[in-house]
Structure 1
Amino acid sequence: MKFKRIFLMVLDSLGVGEAKDAALYQDTGCNTLGHIREQCDLFIPNLKKIGFLNTLNMDENEEVDAYYTIARPNNAGKDTLAGHYEMMGISSNIPFKTFNENGFPIELIDSIEQITGRRVIGNRCSNNNEIINELGERQLNYGSLIVYTSADSDLQVAAHEDVISAEQLYKYCEKIRALTIREDWLVGRVVARPFIGTTGKFKLNHSGRKDYPVRPPKKTVLDELNENHFNVIAIGKINDIFDGQGINKCMKASSNMDAINKLTSVMEKKFTGLCMVNLCEFDSLYGHNRDVVGYAKAIEELDVEIPLLLNKLELDDLLIITADHGNDPTFRGFDHTRENVPVLFYSRNFKTPGRLPIQETLANIGATIADNFNVSPPEIGKSILDKFE
């Protein structure tokens, strides 16, 4: 075991340029980080120092403090589950469905109404606050279910807690999850979204959110670590993504900063194993909403925290920073974009950090983690642990 603790930070949607197969996804020309940098004067000296900006062109930089490269996506689809599954060693050729253009099929909506006994309203792609404030009063008056998608592979169900309790909403979502296992309706997550407030002032009860993801179809690196008695700590939506599989401690996070704060608290604890954190606001607040300025500010806010994170690392710790897909806020539509992702490796013990060869799959991240802890390797991916000096 080279590193006693590994911290894996996923910058949700922060891609660094179109993947080789971007044309198959109608994403030719996408570049989340590159286009944000073109439109905003990004000031990120700390991320720059660990090679983050070099991942845009994979140019040589001998003055960095970390190893840097990019990884190319292989799994079908460009959603959260596809990226995280590949990262942890699962190969998948069947993409989860998205329903951004025309909403969910009428047959699915009819089935939801039949199994819940409630009328469905909404049925389109929207952000959370917009749709509950538009349809919240109608939902209150008629006891309907607001059904929508966020442009990811998800089906979200919102209801005011005064009309439908959170517990009842969870029961509805369990039934809807069972419905959406069908291949033609297969979404990655069904999400219960209880909300509160009055007309014009509705707001989501974030603590009441509950996700119903598809369970990973195979064992992941997380399972191998857990079965070999290593700590597997999940922060943010990581636990929801893997449906708790292979995870032995989880912490919810209400924002990027909350997730970072929880990560720093974990760094102060003694343990052996993996801590994995997802910073979801890059995607949920800025990518899907095509908010270039907001995305840029979020990257700068992360940059401010980098020195603190690096200083909390022990000599035998490894920090990995990567992403799961792209979501170019300058691109058309509101969907994810098919992009390569940055991969940065930082340890205080590295003697010759610099550029690494391009990684042909995100699974090399999981394979490297498995190799470090001497557990069974995943079905895909190749460890690059021996590249670190």
Structure 2
Amino acid sequence: MKNRISKIKNIIEGKLKRYYGRSFDNASKEEMFQAVAMSIRDIILERGVKANETMEKRGLKKLCYLSAEFLMGRALVNNMINLGLLEEYRAVMAEIGYPFEKLEGQENEAALGNGGLGRLAACFLDSLSTLNLPVTGYGIRYEYGMFCQRIVEGQQTEVPDDWTAQGDIWEIERRAEQLEVHFDGTIEEVWTDDGLTIVHKNYQTVMAVPYDMPVIGYDSHVPATLRLWRAECPAVFDLHSFNKGDFVCMLQQKELAESISKVLYPKDDHINGRMLRLRQYYFLASATMQCLVREHKKMYGDVRSLPEKVVIQINDIHPALAVPDLMRILIDEENLGWNDAYDIVSRMFNYTNHTVMQEALAAWPEQLFKSMLPRVYAIVSEIDERFIGARSPC
């Protein structure tokens, strides 16, 4: 026990010196929290590397969990408990004379959910890690999550929750793995000697930048990963347009792209809010499906083996566009026929239904859906026609 306490103390002290040029005596509250959190994160990430190597060698099937919400809660003390190191860290803080509660209270919570739906998603990741099963959760890295509550003159007041204002020590930016998500435009059918090719033209591009957050279950050696997508405008600076004074249009494009990951559940009692929600849901679905296909091809080569290696769980209706978007990828980008693509997709998805109340189900005007997601709309229409045709009496 004493050796472990001494080792942890030395690790934290080393973090303070190397990253901040501080000692225990002059470190700020934020620097102390960051150093302690980094020491915990290192342990989890090292376990993750070993677990991933084992999973790849054994070729295990992986669960991908899609959810618009992940209400994870504060991670520091939870990670200490799950790693079996809580008492050791309490002893270290006592030894250096730093109140443990002060350390705990310094953490900003990644409140990327409102309640039951987001807490369920968080519990799934924690539980599956506890069972040492491979799982990755996929969500949106909202800049503003669940509101902060303030009491002003005896009244509850909601203010924005800018949980990333000071950064998040748990997340790792994977900018090299960013993907394009396309909106709007038109689709064109092009017939060649090889058959029909669908071309999506004049689309608007939004970049999906992934941030990975490790999630460790109790006494687990297989950490889960929570991958959150941040929406950004493509990094192309048009100097010619800027010099002509057309910066307003450029700023508008940037704001439109980044609005996708700005707020959890924007108000949808007006058309702009409904459009933004549709963009959010497709952004999450498309970025995730592209990521899954890319990773699978890198490891196994052939997309036809996807159902043997990947299973996808949709948490409620929000990520449902993942189904037609995976169809789109398999048909348009991987050159599979409709029947082959449909067979693959139909063996990969599972769905958690939380309610059948009409007001809780997402719906958009058909023309809006068609305009914003023309290729996905065509695939959904084809699925609908084939389903109705299969059920029609002879």
Structure 3
Amino acid sequence: MGNGALRGKVIVICVTGGIACYKSIGLVKQLKAFGAYVHVIMTEASKHLVDAKDFEKASGNEVQSSLFHPKINYAEYIKKNKPIKHISLSDAADLFLICPATANVIGKIANGIADDLLTTSITATIAPVLICPAMNVKMWKNPIVQENVKKLRKHNYHFVEPEYGELACGYKGVGRLAGSKKILDMVALLVKQRNDLKGKKVIVTAGATVEEIDPVRVITNKSSGKMGTNIAEQAFLRGADVLLLRGYSSIEPSYNIKEEKFTTVKDLFSKIKKNMQKTDIFIHAAAVSDFTIANRQDTKIKSNKELQLELAPAAKIFEKLKKMNKKMLLVGFKAEHDVPKSRLTASAYSILKKADADMVVANDVGKRGRGFDVDTNEVFIVDRNKKIQHIRLADKRIVADGILDAIISSIK
């Protein structure tokens, strides 16, 4: 994504004592090149691995390390009501970037420990905090570290997770600091105006429906729920009142988003009808089965004989939504498999017309990196006027934010 959103923003980079800390110098330079004002906080441990002067040269600002500057008389500060550094940085920051983040600092923040400038500043800020872990693979997989990460996610801290590769400790596995592009894309995403959906009630459906053959067996599809869940998360971060209706999926929302679970097509439709009133935006990303089981059995079917399933057409939920709330903005999804772009977008426009929708997001799940249960996607957004917006292959969270940008542009 473009990083013009960073111009004029105050970014505080917090550098901890991980081997990858030297890589943060490059991030400082790139952020400066994008027009951001960059301040650096270093832990005492990180100063054993990289020279603070390198960060000062890159940022143009004095590196901060201690709660108590050796040349400052704090008694005089208090008398004259001068700003204390951890409070002034916390208030000024548009975003805190902890890069690299060690298991130690993740654990301290997760448990409310504020015993140095870094953790005190993080505790005092209301700005977004982006954490980029880098550590030994065994440390990253440690269940306590993973519990701390999960805890921080629930409190709306953001992560760019480490990647697989050769580690400085000699091991090979997940623990390597993510690439700078991925980190910078997330920084740009988080510092954008996050209140553009404030006051809007948004419903997002995600994941797959499940239809029972018998009490043990089911038919479903390969949807992971990642795209819909990422959309719900990004809408939440933009200030929306979000309800996520989530079916079978391989992902759970990272934030405290209101959600209700569904299983069957009938169950999903029931939950939609219950929650539709006063909805401003409805984003139907769930992969809904085209069929239900007409001859469902109440007991487990024996496996020693042939079985013939009778499939009955399921309700076309998307086509019914606008009739239930004509004022809301309706967005649907259309998946095709290995087709030309012209056919993909034509198919999207066809279901848009049938449902009287405002937009349909189309993607080709037959192409590499764009299918089910992967972290990336490429989409084409088709609107009522047949205008097509292309969001190139990117992390699904970035794609989700692009979809919301298109929605917001249409309602301004």
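Every number in this text was worked out from the coordinates using simple rules, so none of it is lab data. Everything quoted here is computed from the prediction, not taken from an experiment.
With Kirkwood radius over Cα pairs in Å, for residues 113-176 alone coming out at 13.0, pick the structure among 1, 2, 3 it was computed from. The structure behind it is 3. Taking relative contact order in percent (Cα under 8 Å, 6 or more apart) as the criterion, the top-ranked structure out of 1, 2, 3 is 1, with the highest value.
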